[in-house]
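What follows draws every value from the coordinates through simple rules; no lab data is involved. Fair warning: this is a prediction, and the values are worked out from it, not measured in the lab.
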Structure I
Amino acid sequence: MPFARGRLRPPGAAPASGEDVVRLAEIGHAVVDQILSGPLDRPVDYRPETDEWVVVLDGRATLDVGDEQLVLEPGDWVLLPARVHHRLVETEPGTNWLTVTGVPTLSRPAGTG
């Protein structure tokens with residue numbers, strides 16, 4: 001395939017609650033996802049095994065990273081290093097994100113290369 005193309009889903013396609021994730025692309029050792037968020041039932045904790053870059057395209061979200069609370073609005077992005085705990089505290093209905101994350105590598109047994 002010489003190229004790929006698509007269209008992002010609109011914010012109005014967000015779920016009534018929680019999040020809906022769609023894989024847009026896999027590029028080498030990274031993946032690109034679109035996340036549409038409705039209101040959260042409760043905060044969600046994350047500690048990913050790879051670095052994660054997120055940008056808010058529409059809406060608003062509140063994210064706790066360490067002792068800092070970030071309010072992300074359209075155009076705001078953050079780079080979260082691997083294994084750093086963060087908590088998604090709140091999302092406005094229709095919040096639209098793009099994320100770029102690494103793909104975890106499989107551990108090789110000692111002596112195999």
Structure II
Amino acid sequence: MKNKSCVKDAAYELFFTSLSNPNRLKILNELRKKRMNVTEICKKTGFEQTMVSHNLKRLEHCGMIFSQKEGRFKYFQVNEESILPILNLIDKHMNRFCCKIVKESKTTKEIK
């Protein structure tokens with residue numbers, strides 16, 4: 001039983017560390033809008049090609065995105081079955097709770 005728990009804990013850590021990386025999060029949010037190839041992602045994010053490719057590999061490995069080769073290009077899209085609903089739920093939570101906290105902390109910093 002303990003071994004199953006360790007595996008599950010490691011899987012949670014992999015999932016949440018993948019989402020907590022600001023670069024991967026920015027890439028995921030761009031892919032929510034439409035499927036793109038590496039060049040398009042680089043243009044949208046301003047990231048270097050090697051960094052985008054590295055992060056896409058991690059996101060794909062975790063099943064957060066899928067890729068499809070079309071001619072010379074490989075297109076990436078967010079996993080619409082599981083990840084897109086999770087991101088939408090996070091948006092709801094964030095808009096209700098976290099945005100207020102961020103606004104309040106910015107106001108507090110501006111006053112000081």
Structure III
Amino acid sequence: MKAKIYISGKITGTTDYMERFAAVEKELTEKGYAVVNPAKINANLPVPETTWEDYMTVSLALLETCDEIYMMPGWKGSTGAEIELKYALEHDVKVTSGEVKLDAGQYRIRNRY
């Protein structure tokens with residue numbers, strides 16, 4: 001069975017996030033992962049009725065089903081990505097970054113959610 005990996009990265013305040021997430025999804029799929037792309041899934045929620053908190057609730061539920069999280073380059077400073085990383089570290093989800101491997105011993109995050 002393929003490992004299921006969740007893509008995490010900056011969305012709020014960017015205009016190219018769908019393209020960036022799609023590119024990472026393609027790359028990870030080619031590496032043999034079953035990829036969960038929250039940008040694509042959350043795009044199906046009704047706007048403007050869906051709040052940022054609603055998006056995060058759905059995103060964390062998706063992350064809960066995954067074996068691993070991939071932190072896209074540029075994720076630092078994104079409140080949502082930091083919450084996802086914190087969740088992953090607290091629930092022993094393997095964390096991989098586009099730049100380096102991360103684990104609870106290497107990264108501490110403030111509680112923002």
Label whose coordinates, when Cα Rg over 2.2 N^0.38 Å is calculated, return 1.17 (choices I, II, III): I
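Can you tell which of I, II, III yields 0 when helix-only ellipticity at 222 nm (-39500 (n - 2.57) for each DSSP H run of 4 or more, over all residues; to 500) is derived from it?
Only structure I yields this read-out.
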